[in-house]
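None of the figures in this text is laboratory data; all of them are computed from the coordinates on show. Worth saying up front: this structure is predicted, and the values here are computed from it rather than measured. Cβ atoms are built from the backbone, for glycine too; each structure is taken alone.
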Structure 1
């Protein structure tokens, strides 16, 4: 109930308006009850953000990776941008929230992020040979960071008005793959 209440608050009012008092009021409980369930507000926000990542994973789960790197990356990116655009406040929470210094995200949360990166890695896998898993993994992280950045800037309203996030992502993928292929030919 707490995660659901917090998700609704973030979706409608943004992360900045999330507080234990508001969550508890929405649930009909006292704020102290939340601390019996979660270590602190950061812990609860991680669960809200995990739910957002789960939604994105669900949207992307049935991409056809047999169509080749370009087609599967374009499909993934289109779904990614579509989902983040439809869920702006929730996606901004993923982008905006940082854990306090010295505190790392728990493994269960990192696994969700890795699942998303793994989809990109699966798409570019045909460009790598057996034994190049470390390089492929790195390149998938680079590509994911670019897509994450464009989606986050778009949902935060920080892209120039004339720029389409969909076209920017297509350009990123096209140029990234051309550079990756060129690099692969020269090595």
Structure 2
């Protein structure tokens, strides 16, 4: 009887150890996946920011509007292709009518707004969830974008936006809603959808 109890105890301990090991491996995998996803979001923001700064330095502030219109989707597509994911940006107010946030993205933006209202800082603010589909699991990730001082030139209040920028905005985006922001306000989010293994 004692031998039987020792065997059962050994099996239970072995199973618990394996279960703990599996959980640790899953935790490491999710942490690694999240780190990769954060890196992709940072790539998009960094590359676009560099392009905009270069355009402003070379051709003035009005050129940033056209640069953003052309470069933002191109950079998002490059990062998407590099990773094999869907990477992009959405705004709390829409400038490009072809870039409306979907229902999950709207929910993420609403969550960010509520968190800001409670006093949480935008820097590093993110949310994510796992969706189960017939093809497996998908990670949906959003990282908040706050309005930076350089954003005001194109997204600020009317009196803060130079006349040449206002003209360019009216030309390229006749139904623009993405103005009236203040520095530090929630502007939108980098959004990523990627399969989980």
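Quick check: -19500 is what I get for helix-only ellipticity at 222 nm (-39500 (n - 2.57) for each DSSP H run of 4 or more, over all residues; to 500), calculated from one of 1, 2. Which structure matches? Intermediate results must be reported in sequence, preceding the final value.
Details: 1: -24000; 2: -19500.
That value comes from structure 2.
One of 1, 2 was used to compute P(r) over Cα pairs in 10 Å bins from 0, in percent, and the answer was 9, 33, 31, 19, 7, 2, 0. Which one was it?
On the way: 1: 9, 33, 31, 19, 7, 2, 0; 2: 8, 29, 29, 15, 8, 5, 3, 2, 1, 0.
So the calculation was done on 1.
Please state which of the structures 1, 2 yields 1.8 when distance in nm of label points 7 Å out along Cα→Cβ at positions 66 and 98 is computed from it. Please report the intermediate quantities before stating the final value.
Details: 1: 4.5; 2: 1.8.
Label of the source structure: 2.
Say we calculate distance in nm of label points 7 Å out along Cα→Cβ at positions 154 and 178 for every structure; which of 1, 2 gives the highest result? Walk me through the numbers on the way to the answer.
Values: 1: 2.1; 2: 0.7.
Result for distance in nm of label points 7 Å out along Cα→Cβ at positions 154 and 178 over 1, 2: largest is 1.
Work out the source of 0.95 here, i.e. which of 1, 2 gives that when FRET efficiency 1/(1 + (r/R0)^6) of positions 82 and 146 (r between Cβ atoms, R0 = 30 Å, to 0.05) is computed.
Numbers: 1: 0.95; 2: 0.75.
This figure was derived from 1.
If you rank structures 1, 2 by distance in nm of label points 7 Å out along Cα→Cβ at positions 90 and 114, which sits at the top with the largest value?
Values: 1: 2.4; 2: 1.6.
The maximum falls on structure 1.
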